[in-house]
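Peer 1: Take a look at the structures listed below.
The numbers here are math on the coordinates, done by the rules we state, and not lab data. Keep in mind the model is a prediction, meaning the values are calculated, not measured. Cβ atoms are built from the backbone, for glycine too; each structure is taken alone.
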Structure P
Amino acid sequence: MDRIDPQLVTIFGGAGFVGTQIVQMLARHGHRVRVAVRRPELAGHVKMFGSVGQIQPIQANVRNAASVERAVRGAGIVINLVGVGQSRGAQSFRAVHVDGARNITVAAKAAGATSLVHMSALGVDVAAGVSEYASSKLDGEAAVMEAFPEAVIMRPSIMFGPGDGFFNLMGVLARVFPVLPLIGGSTRFQPVYVRDVAEAFVLAAEEQVKTGRIYELGGPDIETYKDIMLRVQREAGRNKPMLPIPAGMAKLMALPMSILPIKPLITGDQVELLHVDNVVSDLATKEKRTFKAFGITPTGMDTILPTYMYRFRKHGQFDRDDAPSPVL
């Protein structure tokens, strides 16, 4: 076994939306960081988050056990953020969320890592019966705990922040579509700020909370999907009609998009997820397996969304509520 450096972190998927936030915080805490990605030549931007040589992109594919073993060698901390929203080809839900998670966890344990933090998703235990995505995430959690019982698993709700994949997409739809489709309008969500999630990950990686547990991370606001769409429209300065679409029809509409060689707006599996509440469970709250365990007060949408959703308004930044008056 190679010598373990407790300050060295290998973070799989560290060049994405959540990963870049975690990498920045780890660097500020004095860690050296390996950002393990399939295409390291496209992850050069992470280097600027630390001092010279502190952050290094390296090649790894979670489906390739040998590359994973190389990536975790000598690391005292391992973080797995890798996930896919659509099951396609080699990048299937099972291959990435279950087999990939197992590869990382087994390699981390064999390498002597003392801390492992794994990204899951809120509500997967509830949605596993109807969603292949949720089922694979739940099985991935089981694989992680089996190989690394002292691991920490995080289940965040949908995340918001500059560059997010949900609110920005809704903003585009609100700007472009004459009518907004409403799927699962009464389903409840508990959106969470990406920096709060990143802070929780770093504290877990540094073993500042109880290990061997599953933490559920939700923001301070619980809103229905319809309420969230209304919020998006307010932030985007739009007032488009919303058309409720039954689940069956929505899945039928999603079918042709799933076979196109482009990322679909929605998949049939995501339609199912939109009909399952995505909120912190009563049990997690009772057992303090929430942000409370980390000493974090979650940030509300009112504080963050206006800082970037203004770009979907008719005149962009000039329609900001805090935009400066023109100089005459």
Structure Q
Amino acid sequence: MEREVTVPSTSLAQAEGLAIRSGELIAVIAGALGFTILLWNHERVDGWWPAALVFGAVAVAPLLLRALQAQLPENRLLRFVADFGPIVYIVGLYLHLNPVLDAVNLPIADDWLVRLDQQVFGLQPSIWLDRNLPLWAFDLFLGAYTTYFVWPALLGLVLWFKRKEVQFDEWVTALMFFYAVNYAFYALVPAMGPRYFQAAYFDGPVPGMWFANQLDLMFRDSPLARDCFPSGHTGISLLVLGYAWKEERKFFWAVLPVIVCLIIGTLAGRFHYGIDLIAALPLTVTSLAVAAALKRRLPEGVVVARASTWRRARALVRGEG
């Protein structure tokens, strides 16, 4: 059953001065941490400074956007940009993770993950699927896999345009927490996945009747090749289902078949080991719990400057006091 929510007549920034949401706070911390890691290790990491600029930008962008919104509290377009900023932060951090992984510099963990798969499943899931699925199934599963970014963004849009402000902020917080921890695990447990580490066991690109092999070749141009554990595609997809079940039940039923195929596609497309999918589940549950706890603890976000302080600062800038 969907929760009813009363949307305040004024925005958070308008009511409190300068404030950022709990999900944006996670982005600020993640950006600052990545920037610090790169700066500390810059002498031994090639191409560190473009990534450092991006991480630094993520650390300050939420503050700048909310400060601008505090100046123009009635501008709905500006509020939309600020509210959906975390999606840009997530993509920007992912595209520049390689230097961070190089800085942490831990050994590839594929051997360990392969052994875990063998112990848990008694086989290698991607290899088994490659030899047992009909050709059309690869097109179905990889086609669903390509919709990964659509569902979290679409759920956010549904909540935002329904003016479910509390739920929207909680959803963004869950997303940011999941991605921040997920990216940290990529550095702590770097793994290439079956498509590279077990390439000798496959006859060539992912087979298919129509387009699966072209999609497989396209995904090999990904900017990051050590992003297996845990499976972000699985975890975020489960996060979408979990939060949609809680807040948007019709959305849940509409996307469920595609998301099930998407999760199977992580294995059929040779992107992940089976243990990667299992490891995603506790991170998903934790992300939902942390987001709910932060929304209870910080219902108005993190207030950087109260309205009175904000007004005094603007007066000083304008030379009025």
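Peer 1: Any idea which of P, Q comes out highest on Kirkwood radius over Cα pairs in Å, for residues 177-216 alone?
Peer 2: For this comparison of Kirkwood radius over Cα pairs in Å, for residues 177-216 alone, the top structure is P.
Peer 1: Of the structures labelled P, Q, which one yields 0.7 when distance in nm of label points 7 Å out along Cα→Cβ at positions 81 and 161 is computed from its coordinates?
Peer 2: Attributed to the structure labelled P.
Peer 1: Starting from the value -10000: which structure in P, Q was helix-only ellipticity at 222 nm (-39500 (n - 2.57) for each DSSP H run of 4 or more, over all residues; to 500) calculated from?
Peer 2: The read-out was computed on structure P.
Peer 1: Given a value of 74, 53, 33 for Cα extents along the principal axes in Å, calculated from one of P, Q, which structure does it belong to?
Peer 2: Details: P: 61, 55, 44; Q: 74, 53, 33.
This figure was derived from Q.
Peer 1: Here Cα extents along the principal axes in Å, for residues 25-208 alone was calculated and came to 59, 46, 26; which of the structures P, Q was it taken from? Don't jump to the answer; show the numbers that get you there.
Peer 2: On the way: P: 53, 37, 35; Q: 59, 46, 26.
Label of the originating structure: Q.
Peer 1: Looking at relative contact order in percent (Cα under 8 Å, 6 or more apart), point out which structure of P, Q has the largest value. Each step should come with its number before you reach the end.
Peer 2: Values: P: 16; Q: 29.
Result for relative contact order in percent (Cα under 8 Å, 6 or more apart) over P, Q: largest is Q.
Peer 1: semi-axes √(5λ) of the Cα gyration tensor in Å, for residues 153-192 alone computed as 29, 10, 4: which structure among P, Q?
Peer 2: Here the read-out was taken from Q.
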